[in-house]
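Please go over the structures that come below.
Nothing in this text is a laboratory measurement; each read-out follows from the coordinates by a stated rule. Not measured: the values here are computed from a predicted model. Cβ atoms are built from the backbone, for glycine too; each structure is taken alone.
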Structure I
Amino acid sequence: MPSPRMRRQARSVRWLALALLLAAGPAMAHADARLQRQRERFAQAYAQAQAGDPAWRSAAAELRGYPLYPYLESAWLRHDAAAADAARVRAYLARYGDLIPGRALRRAWLDRLAAHSDWRQYLEFYTPGLGSAYDCRALQAETALGRTLHFAGRFAALWRRVPLPAACTDLLDAAAGRGLLTPARVWTRIDQAVRQGAAASLAQAAAWLPAGQRPAVRRLLLALQDPAAALLRALQWPDDARARQALVLALLRRAPQDDSAAAEAWQMLRARYRLDARQRDAVAAALALYAAVDFEPGSRRGLMALPAAAQTAVTRAWQVRVALAEGDWPGVLAAIRAMPPPQRGQNEWRYFEARALAATGQDAAADVRWRALARSPTYYGFLAADRVRRPYALCPRDPADSTAARAAAESDPGLQRAFEWFALGRLAHARREWDAALPKLDPAVRYAAAVLAHRRGWVDRAVFLLGHGEALRDYRLRFPLAQHTAVFADARAAGIDPVWVYATIRTESAWMSDARSDADAIGLMQLVPRTAARVARASALPWQGADSLTDAAVNIGLGVRHLKQLADRFGPQWLASAAYNAGSQPVRRWLTARGSLPPDVFVATIPYAETRGYVESTLAFSVIYDWRLHADPVRLSARLAPAQDRYAPPGAVTPRATVACSAADLLAQGGTPAPAVARSAAPAVAASVAAESTAGAQR
């Protein structure tokens, strides 16, 4: 009779297998019968192998040719690496050692050997490229077996990596004990840690220095972690090189937190410390910049007074932004013309140079610049086109299908494994296989792989792959019309434009349904769980916790209602998008200070670079999605309604743009123009939507 433990294990296996099958979703129902059966058997066997149930072998017998077969034995051996047999591990690695499951097993086996200090076997199974922890232990193994450790070669390469994992501590301590970590070498590492903001590496390094040098490291650590406290203590620091380094670090980190407090501290301390010219310039630039970001009176003069050596692209840009906020168009023009040519040639400054020319009565010169910029299918290009009532220069690229490249992509074992994991709903596994396979493919096969992924419903792969060169014009792949039913149904129910929803998804997650940000935002529309819960309560929608946000239907339903709430609160699409990204409180502050500015100027003066770019991207993507859905998109300027307006979806009288692609447009976008001027073909909307919204069924 099975023991209670075995019964619990069996139940766990059944539930894990069921979860895998459910995650695979409706795609499996459309696969051919044999492949569907293999997927079902694999899901069961993989769950059993992960749980340490030897029953996986019976299911594996009929899976020898299935792409994911190598994962089964790896999962079984990794479940209890302590009891695994070295000969069996060796045999498995001989067959599959270069694959992802083989590398996972190798790491698990090496962890076991390191835990038992079995250094001879460790070196037998070790291969480079597994990560810093394994590289450190390999050197530790060689040292334990009698090889002399030198500060050269592999150790020197490790030393340059900041940070290093805890597994490297024993090796580093051994190096310190052998006198290899000289103060000069340690300080080189400390400087690197400071540049990278790696506080843990700083704290670790202090132990390798003579006692008299450790206070200097503690000052740097305090400046990194608590710059306000560091500036208070700086009144008692000595005026030596390392204290000056800590002081500058504290000022540079305090300025973005509170530029006024940083400026006051500097006024108290500047007579005490003899900073060099480079340090003084860095401090002056930081204080002037963050005063400008806060739009403090006189901040533009502070930026303009900076010496040339202290000027950066950011300080020059903020001279323009402050002039825009002040409505000083001659000042805008002067600040842009003071930029070096590469910066002045950026679309944002080309647009505002034309705005400044028009505002100062130089209409003809402004018109020339707007017409040239209108060839760019971007936020500022669309705005420029609206200024001169020009068609939008969208020049789609849809390369002919390459039968050979498609066949190569379909037959590539790594891509086959990626697509199978995708079909099973295991997206992290799928991406790992995709990322491992792609570098080995030539460009034509990589492109074919993106097309194949798109057709199977894995639409984010093309978005990430086709981000440069002529591929930027692959609008069908880069701006997918996935989840069409959910987007339109939820947008219609909420009373907002579905184009806005599509653009938000594209900006937020690039269509990665399991995306997670550092702020714990989850899913297609990157919702934070507490926000999602609040929206669900207010909208009387079901809420099943954070994990449900990886369900596209749940995420879109809640994300759309959140957009609607922000539109009700703030009005126009662009302003609600700013609040979606930055939060409501910052947007209220900006409106209080600069709410009367024209919308294009207001966007350019948003203090947060991320939010500024977010609003610009979402508006530009709205144009492209509108074009994909309706052929003639709403003009971007029509989406930039004044901040005081209420939100309303585009209607029958909303201004729309035609879309055309001339030979000159195509040339400006890096393409090869045909002999005749070409009009950009309107997208086949119905067919495209039908194909893309059912693409997942082809998995």
Structure II
Amino acid sequence: MKIKQRLINLVFQNPKIRVRYQAMRAKKGRFPSYLYLFWLWLSSGFCSFHSDAPRLYQKGSESSLSLRQSPKEFVNALEGYDVISFDVFDTLLFRPFSDPTDLFYLVGKELSYPDFRAARIQTERELRQKRKEQGMSGEVTLKDIWSALEKETGIPREKGMAAEWAVEQRSCVPNPYMQAVVKLLEEKGKLLAAVSDMYLSPKQIQSLLEQCGYHGFSLILVSSEETVSKGDGGLYNVLKKRVPSKCRMVHIGDNPFSDGKKASLAGISSILYPNVQTMGNRRRTFDLSPIVGSIYRGIANIHLYNGLYTYSPEYEYGFLYGGLFAVGYCRFIHHLAQSRSFQKLFFFSRDGAVLYKAYQKMYPEEKETISYAYWSRQMACKITACLFPREYFHRFLFHKADGSISIQSALESMELSPLTHPLCQKTELDPRQKLTHKNMDTVKSYLQAHWDEVLSLYRPQIEGAKRYYSHLLKDSTRVGAVDIGWMGSGAVMLNAAVNHLFGKNCFITGILAGTLSANSENADAAEPLFLSGALTSYLFSSGINRDLFQFHHPQKDHNLYWELLLGAPEGSVKKILPRHPNGWEICFQTPPPYPEKRKAIHQGILDFVSLFLETEARFGYSLPVSGRDAYAPMLTVLDPKNRKFRKRMEALLDEKQMGEQV
């Protein structure tokens, strides 16, 4: 008994083990899963399941694993049956939790009771066990559970029941696949039954079904009322007595044992609808806070595994690894804008494109105060060369002096072609010669000696940028500028240009997703700007989420996989030129390849944002998404065991410039 109790506690206390156990039980049944659970228990003493990253699917999209025949085709296959019976939870209805008992977290919130989830689980489990020991069925009602909970917690039974029922109502959503199936079956006049092993009453089950659009069920059977269950086979015998004799019957549900084996033993055909949470959880991370993590996984699993649609790998990359980040980052931006009284928010191109759209979804009332602002590293370095010459030479010469481009090409990228001939003539360098660290200083020295000529070539670009940003800023004096990161020099340079070159008086704060990590070159470069408040970071910095600060590694392409989530299909801004009389023209670099795949990534992000907001709207409150939670799904992508998964995405990565961090 002690070992059995330890195994039970292990399942409920360790989410990693619970997911593995549930997956094995769904696949192999009760007894093989018990042996597997015992092995997991033994193994847990020698290794940590908490830190294990799941192995991601590498051969295509996850949703392709669960794509079913169309609802119409499925209904046609049911034509020979007179009665179609459905399981309710995880078949007709979904809850946005990776574990159904996580719903009790929200009940605990409503009741302001600590550790309520554990108390609720334990009370129901002990109550069922006690009834079995007394020779009863073990089936209980919500009233039974709360009568026992009242004694344990002191919460009045009626108050507790009302709170739990309210959370249940707000949590349930229809399964889009089964919703389409049931509608077609109704049109064919089939007799439909809902059969559930559940502590809720038939009236409550009917209410949940109807609020989710199911109105055609003639019969609703619930174990709590009938005192028999699908698990013991008794509920199927009740079902057969309640329908006309000699009817051809089929039952559809997610549990291989109670919905599959037991239905068949009762003489009812069965069709398994795999549990979306069991299927998806094995590829989800559990390295998040409990409530947000469960809801993140629940939403993801429902969306990808319901069987109605299949999505591209790029779409799923955005949905799974960028969606939660976009929600949390936009909320961080919003709170910062309020606390610092920003009059405007700029979302820098290209990395700000999808964030700009997500922010509009979340805060449509701020439409007039946010702008998609054209700005880039290359443009910023040229415009502010007079203010940040070290940064200018660092970007255009130091980072390109690896022998990959010629001196002529380097000067062209700096838009200094008129200086190529005099420079090469003076220094006796061949313009076709490769730019290396040996000749870089010679090129730099010449440009420094002719600095006025260099700056004169950038004056039109300064004027064009001045016109453009004067239009965006108007009379603003406090602005937040949103970027992915990493040093934050984009916002710093814009602030300097606005105040020293454009004749404005406006302080611009850089809002970064992440800053330089411990593995970055000059990791402490931005520290003074964080101290002054000129920069702030969401995901990590030297002062927050230090495990991420230590983990994130630019030389392992971590920056690039984050930028892949956000990078728009458009090319980066090359420069802004003045056009008469007071206008401007934005000039772009060549767009990156595979624009449709990049759009798919963004659509995945935006779809997750929409589903998350819909979930919050049902709950009636916002869920806090910390920077640590927002990074957690990406930790799985960046885990060494998922190298092959990353390999599929490499063709979409922006050009790798390993030491460059702006």
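Computing mean count of other Cβ atoms within 10 Å over residues 109-116 for each of I, II, which one ends up highest?
The maximum falls on structure I.
Work out the source of -0.97 here, i.e. which of I, II gives that when log10 I(q)/I(0) by the Debye sum over Cα atoms at q = 0.10 Å⁻¹ is computed.
Traced to structure II.
Turning to a different aspect of this structure: Check the numbers for relative contact order in percent (Cα under 8 Å, 6 or more apart) across I, II and tell me which is largest.
When relative contact order in percent (Cα under 8 Å, 6 or more apart) is computed for each of I, II, structure II gives the biggest number.
Continuing with this model, one more query. Quick one: helix-only ellipticity at 222 nm (-39500 (n - 2.57) for each DSSP H run of 4 or more, over all residues; to 500) came out at -19000 when computed from one of I, II, so which one is it?
Here the read-out was taken from I.
When Cα extents along the principal axes in Å, for residues 397-644 alone is computed for each of I, II, which one produces 70, 49, 40? The partial results should precede the final answer.
On the way: I: 58, 40, 31; II: 70, 49, 40.
It must be structure II, since only it matches.
7.7 is what came out when distance in nm of label points 7 Å out along Cα→Cβ at positions 69 and 453 was calculated for one structure; which of I, II is it?
The correct label is II.
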